[in-house]
Structure 1
Amino acid sequence: MAQHGHGHDAHTPHVVSLGVYFAVFAALLVGTWLTVVAAHQDFGAFNTPVALAIATTKASLVIVFFMHVKYSPRLITLVVIGSFVWLAILLFITLSDYWTRTGSLST
C-alpha cells in the first residue's frame with residue numbers, strides 16, 4: 001500500500017485485559033446493589049439526587065471502559081464531554097422553567 005505521508009499512524013485497537021472488565025463488572029454489580037438499597041431508604045429531598053448520582057457513576061463506568069472512551073483519541077473524549085455539557089444545559093433550561101412556574105398544572 002502506498003504511504004500518504006500525513007504523518008499519522010493507523011489507529012490500532014487497545015486490548016483491555018479481562019481483569020479490567022471483571023473489575024468494572026463488579027463495580028456495576030455494587031452500583032446495582034446500592035440502587036436497590038437506596039430505593040428502600042427515605043432520603044427525603046435527596047432521593048432523586050442519590051439515585052442520579054448512582055446512575056451517573058454506573059453510566060460513566062460503561063462509557064469509559066465498555067465503550068473504550070478511555071483508550072480513544074482526545075476528539076472522542078471531547079465529543080462525549082460535550083454531549084454531557086449539552087445534556088446539562090437542556091436539563092437546566094427545563095428545570096428552570098419548572099421551578100419558576102407559579103400556577104398548578106395538575107387538576
Structure 2
Amino acid sequence: MLGLQAIVFLLTTPVLLTLTTVETGVGLGIGLGLTVACVLVAGLVRRPGGLQLGFVVQVAAIALGVLVPTMFVLGIVFLALYTAAYLVGGRIDREKAEAEAAYAAEQGAAPPA
C-alpha cells in the first residue's frame with residue numbers, strides 16, 4: 001500500500017509545483033519528502049512502531065489536501081486501504097499462530113517461535 005502511495009506522492013509533486021502558489025523548493029520538499037517517507041516506512045513495517053508510522057503517512061496524505069484538494073479524497077482512500085490491510089493482516093497473523101499451535105499440539109511438539 002505504501003509503495004502505491006509513494007507513486008501517488010511522486011505524481012503529486014508536479015501538481016504542487018504547477019497548480020499551487022507553493023515555491024519550487026517547498027513543493028519539491030513536500031512531494032519528494034512524502035515519497036521517500038512512504039518508501040522508508042514500507043521498509044519499517046515489520047519493526048516495532050512501523051505500522052503506526054504508516055498511519056502518520058496517511059494523516060500527512062490527507063493534510064496535503066490543504067494544498068492539493070484532490071489529496072483529501074486520495075488520502076482518505078489510502079487511509080481506508082491501509083486500515084483494512086492493517087486489520088486483515090493482524091487477523092491473518094493470529095489465525096496462522098493458532099494453526100501452528102494446533103499443529104504443534106497435534107504432533108506433540110512445542111509451537112515454532
Structure 3
Amino acid sequence: MEGTVSLTVEPEVVPLATDADGVVRVRGSRVTLDTVVAAFKDGATAETIAQQYPSLDLADVYAVIAYYLRHRVEVEAYLAQRTAYAAEVRQANEQRANPVGIRERLLARRKRQ
C-alpha cells in the first residue's frame with residue numbers, strides 16, 4: 001500500500017515511583033497516587049487534576065488513572081494501608097501532645113512567665 005504509515009505500538013511505563021518513605025508519587029512530581037485517585041473518585045476529570053497540579057502532565061494523569069482502573073484491588077489495598085498508617089501517626093502525635101486542655105495549659109504557662 002502506497003503511503004502507508006507504520007505505527008509501532010510499544011508498552012508505556014506507568015509514571016509512578018515509590019519514594020524512600022514508601023509513598024507512591026507521580027514520577028517527576030511531589031503529587032501522590034493517593035491525591036490523584038482521591039480526586040478521580042471525587043469526580044474530577046484528568047484535565048481538572050492536571051490543572052489543579054501544574055507539575056503533572058495530562059498524559060501522566062491519564063496513565064495513573066488507567067493504572068488505578070486496571071489495578072483497583074491492589075491500589076485500594078495500598079490506600080487502606082496508607083490511611084491506617086496516617087491514623088497511627090495521628091494517634092501517636094496526640095498521645096505525645098494531648099490536645100485536651102491545651103488552651104488552659106498554654107494560658108497557665110503564660111501567667112508563670
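Rule-based calculations on the coordinates, nothing more; no lab input. Here the structure is a predicted model, which is why all the values come from computation and not from measurement. Cβ atoms are built from the backbone, for glycine too; each structure is taken alone.
Here are the numbers for this structure:
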{"item": "Which entry (1, 2, 3) yields the derived value -20500 for helix-only ellipticity at 222 nm (-39500 (n - 2.57) for each DSSP H run of 4 or more, over all residues; to 500)", "result": "1"}
{"item": "With distance in nm of label points 7 Å out along Cα→Cβ at positions 66 and 90 derived as 2.1, matching label from 1, 2, 3", "result": "1"}
{"item": "Winner on Rg/Rh (Cα atoms, Kirkwood Rh) once structures 1, 2, 3 are ranked, highest first", "result": "3"}
